[in-house]
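Computed from the coordinates by the stated procedures, all read-outs in this text should not be read as laboratory data. None of these values were measured; they are calculated from a predicted model. Cβ atoms are built from the backbone, for glycine too; each structure is taken alone.
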Structure 1
């Protein structure tokens, strides 16, 4: 943002603080709890006290976007208690300076201040009809946490409570781009049309987000509930003996050790199976479901390299998602 700096308000910037505050109340009277005529009537001491607190207090901080000596916008953070979420309030950018990324920078400044102070979450209230603000907050990582409900200062207007957890990793460029795109009318169409690399980044982002919410108790619960995670009721030593005997009997074949994953769609493309029968990974692969499909890929590569009649054999643990017969598991030796 050439020429514009986002920083904390200074105690001496009383006049700019008042000018911007009155401008935001005049520009968007439905968006804020205070009324223009009330704050315009406040004496200078009121504004000096507000500027001093906003500049140095640990419980309130106002950040401003400054170009030269002029404030183009501001946002304020509040801390109501050590165990309470921080609040983002009074976020506004003057109309001539919008669409330059200043709103996002102000939001990030407040969130960074709240995180330094020990807050785990930042919350805000936004009028339900203010779609531009809602889209901005979504792109900054906020999600609707409650509402719509009547606004405290204007019961005839509905507002939403949005929240952003501060322990979430910062968005990378791909996720930031997807957040901007998903602000449209058909998020699913945007996801389906995105490049495969962007889709993988989105899935990794979601997996990481979900894993951060889980506890050992969740893992134990899943282990007990899901047959996919249960060990097979077979002696591991006996199984290895059987596999060894099978490989020994296939002495005309070259034994290979297959990886536990295959390229995404291996069984759908080569065997015509429904993709839902395989366990897809978020990194563009799938859990091994049939070693013969992976062996087919290896044979094709060897033929491409000039080998005339490659003969390969393998044993592997595979996983399929169709319901197995009673007494069997979804994972088995193949």
Structure 2
């Protein structure tokens, strides 16, 4: 076997893609790896590759990487660019050069799509961890500061402020990592979902009523208000719980799921998002925080299995208002 034939075999089996393009822009050769990366066929040999690639604007950066070597002859040009092969987006590292003695453009390519995806995923996790920790700390510090400097503060307004801060934080994360509206997985509610929400909400309200009766009968607690304080019913609370559930489930739970991997990643996402979101109730004391975390954990498990947000909104609204009208002593 002569040296030329040996070089041909090595080039053909090389994992990196290699193509050569003539002075006139025609594809001269492409090894197996290059054909796979660029979705080339035998019939593409001899065709004007650059002209063909420019038909799709997604490949402009790739073509520019090739042309840079032509403009600066004798200097190897390196870049990482996106490439559309007609079916999927890829990320390629390309090294292109135009040796003047050959009068051909030589391009060596490596498909780094998976590597770049892993880097992006790792960066996403770092951003989420940072923002979650930051806002959890801000929640506690802000509460401590308000208790010290403004002990008579309206804690409903404080909670609203925290919710706004959390919303801003997670919207910022979503924008930074490209987490869009479709990723929220908000579907049109069905009759079955609405019925579930109402039934589960009323069941929760009945359990709260039973708990209050137990406290009264046992003498463990003396309530100042009537059994049902309807003046504490908040119809507009539906807007608050809708915002809370979309933020805590569709946004926070789905985002924190990206922090974990493996069999229990959704369980960990439920626990983490519930822990963090319970800090919004810090102004109402530990019992409220603990109750909120328990309820949010149940909601999170239900959401991870069904993806239903509307049923949770109804349950949250009914149970929340049941708490308001039965236990006004505890947050008045």
Structure 3
């Protein structure tokens, strides 16, 4: 497949819109579940996501409900979104091309915060209709629902996880920054789409030109429509216009995060060995911090449910109703 990857709020939806406008077949919907009610304002042109956003592997393919299996060869040029945190779970036979988009970490944080506020407002509406008589406030439920580190740390973990996985498994990858796409859309789109469309059949039958031309690979690219998918007015944040952001260890790592982003934002994305060493040190340093925070969160869940006299089964029912269709929860 032609996989669009990156962490949330980093331009993955824009790349899906570009590929679809260019004529690529795709897997996903503009708005899953109740998203048009809850987070429409965060992306009015559509997210184009599917259950594969969490990876294509044994738990998602075949579909656990319908039993439908998506074969890798027949979907080699289908566009699909898989977030960077789940790319390493995806079977490599589906990674025909990977477009990895990255946005400056400050913009990611502000955008993520905006989306979270929209989600929380939606949760509150459901809570007031169905759960206001329970012993937990909506604020407590949101706090307990699932563990999440600061968006800046999530940004680092997702993007560092991607470069580790890409280096280990060696699939075809093109990295492009959100800034570079908006700055030079025609150049970025033309080069990327032609690279995605390039012949790379893994079935020997498609080495016959006539059979190849009759296959799914014969659709024609529409670059002009792809260029029009880039709408500059949809951009809500620009890093150099944003104020300071505090996150744990920001004094220690914010400069490194800036350098990490600039590696992707250059004309020829390359991460120097010196920066790779700093990234490895950062990852090693943050890993135990994240693990400890997760343990603290689990302890908070147990303590709060006991204090409020709510069983784990009751809380799971609340979770399933409130959060199963939310972008942050799936």
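helix-only ellipticity at 222 nm (-39500 (n - 2.57) for each DSSP H run of 4 or more, over all residues; to 500) was computed and gave -18500; which structure, 1, 2, 3, did it come from?
2
Given 184 as the derived value for volume of the Cα convex hull per residue in Å³, for residues 57-224 alone, which of the supplied structures 1, 2, 3 does it correspond to?
Numbers: 1: 170; 2: 229; 3: 184.
Computed on structure 3.
I have 35, 25, 20 for semi-axes √(5λ) of the Cα gyration tensor in Å, calculated from one of the structures 1, 2, 3. Which structure is it?
Details: 1: 59, 21, 17; 2: 62, 20, 16; 3: 35, 25, 20.
Label of the source structure: 3.
With relative contact order in percent (Cα under 8 Å, 6 or more apart) computed per structure, which member of 1, 2, 3 shows the largest figure?
Evaluating relative contact order in percent (Cα under 8 Å, 6 or more apart) on every structure, the highest lands on 3.
Here distance in nm of label points 7 Å out along Cα→Cβ at positions 105 and 281 was calculated and came to 6.3; which of the structures 1, 2, 3 was it taken from?
Computed on structure 2.
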